[in-house]
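Pasting the structures here.
Values in this text are rule-based calculations from the coordinates and carry no lab data. Note that this is a predicted model, so its numbers are computed, not measured. Cβ atoms are built from the backbone, for glycine too; each structure is taken alone.
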Structure P
């Protein structure tokens, strides 16, 4: 479909340098994080490729900030301004692994999310790949995140390290790389300031699948710069693009404000935060479109911020959780407050 621009974005600059300044000028003060300590570890259930439910740990690592200044991103808050020191990431992963040893049922899948790109050598030094691979030996699946621009030769290096540190039964964990496509609306993607085109994303995804690496794609629900009456159509276009380039998983992320830049875009008419009803509608449409091409999840982190009704929030969140685990669309929740 033809992209139509959203409301006037006169406030938002056109040049890359000016966009960097726009984002940076609206940030809050940076917190000084210890690069030798991870941010957090959470354990939850996730539907695996074989249809079973796997206990999955997400380790939120501390490392250097991403070099891109994506207008919607607030993950820089959990990063450091300086390069990640060698040895810090393996130390964090080992500490998280130790914390997970007592989990029952045992954790079989692990996500190493560093609020940037795992294959950015200033965020995760390449010399640390062997130690990281040793620290995650025995997990069935290892998920890392990356900007498509970094999904190159360093992926091969990490695959080699995982191969060296096989588990006792001789198997190496399946590597999966999560990348943010966000939207295929061309004008919106360009304005998000990811400095990436859809074609570049597809090339990166194809390169990963050729290596035998699984691909997880992040898409935004209600991204800025997409007209409100076109949000559903462009989400479905984005779903098609993600699965067409070999995605095993598509995760929908509700676009949130709170980083300063998004508030400015809201004032300018270029962004409208989704409400829980928007998220539910988007997930339902996406599931219908995905069919059996792969798994489709919605990110439930801090979902309450999108809710207008405390009476039905828990039930509606629970319904979305069922959709994640069972890959089906349950009956909608009714609420007497909304009759």
Structure Q
């Protein structure tokens, strides 16, 4: 635990950028209660940007946002006690389940788009299908959806992990490597896709549709869940998220313009990505189907030899907010 906290602290200056106050800032932020929330990536996945666009704000508490480059770092921050609330894909908690420390519980499912997770190839690439990745250098982000859908994509064309040259790297390093031509393909998610297409002529080889469930997990620290006051703030923030997702679903053009300005790409690229969405984001309760979906992910990683042992994900889930999530807005 000490080593995880130390490593998180060392990464903080680059990968963790706190926003001191967001919502409820009319109060004295030095005394107002705070909910520490993660943001992973920019654009469509930036909760801070979305709540502002939707005109929503916390009532009676402040939100301290911290920026992360991957869900794996969100898990590390939760385990280090540096977050109360965080979102990620199904994959990082699977790796946490195989470790000695799981200081969080998954309290909801954010179901959404899987077409914003893709394998990109550079301009002029001769790759036309997944089978063409054999022997190629393929970038990905370890312990994220990119590693999972790469495994599944390779399996779909009779290839294995050893049939490519996998290159694990964070999002900024992956973007730089892809830009300078050091990668033949890049498994990536979010706004780097639109940026690479807009500025470098990159091309989508395949989206993750058919390989990912569309489930992204919402987690909270166990200490926050055990504290009635902090649990009430989590419940409030879940409601804000639900309202924000509903706003985005009904204001797609306006939301696309805000995202485009934020990440620095033409609005037409964001609108195109929206047009290709597999689903709009919404919060869903914890269900047996959601748990089973994540268990299937864990089993794939275990079979591939990427976990030290098989894991049971059921202890990671907590359905205490189901009634709230099922309630009409």
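One of P, Q was used to calculate helix-only ellipticity at 222 nm (-39500 (n - 2.57) for each DSSP H run of 4 or more, over all residues; to 500), giving -10000; which? Computing helix-only ellipticity at 222 nm (-39500 (n - 2.57) for each DSSP H run of 4 or more, over all residues; to 500) on every structure in P, Q gives -10000 only for P.
On relative contact order in percent (Cα under 8 Å, 6 or more apart), which of the structures labelled P, Q is highest? Looking at the calculated values, the largest one is Q.
Computing distance in nm of label points 7 Å out along Cα→Cβ at positions 41 and 185 across structures P, Q gives 4.0 for structure P.
Can you say which of P, Q returns 3.4 when distance in nm of label points 7 Å out along Cα→Cβ at positions 153 and 257 is computed? Of the options listed, only Q reproduces it.
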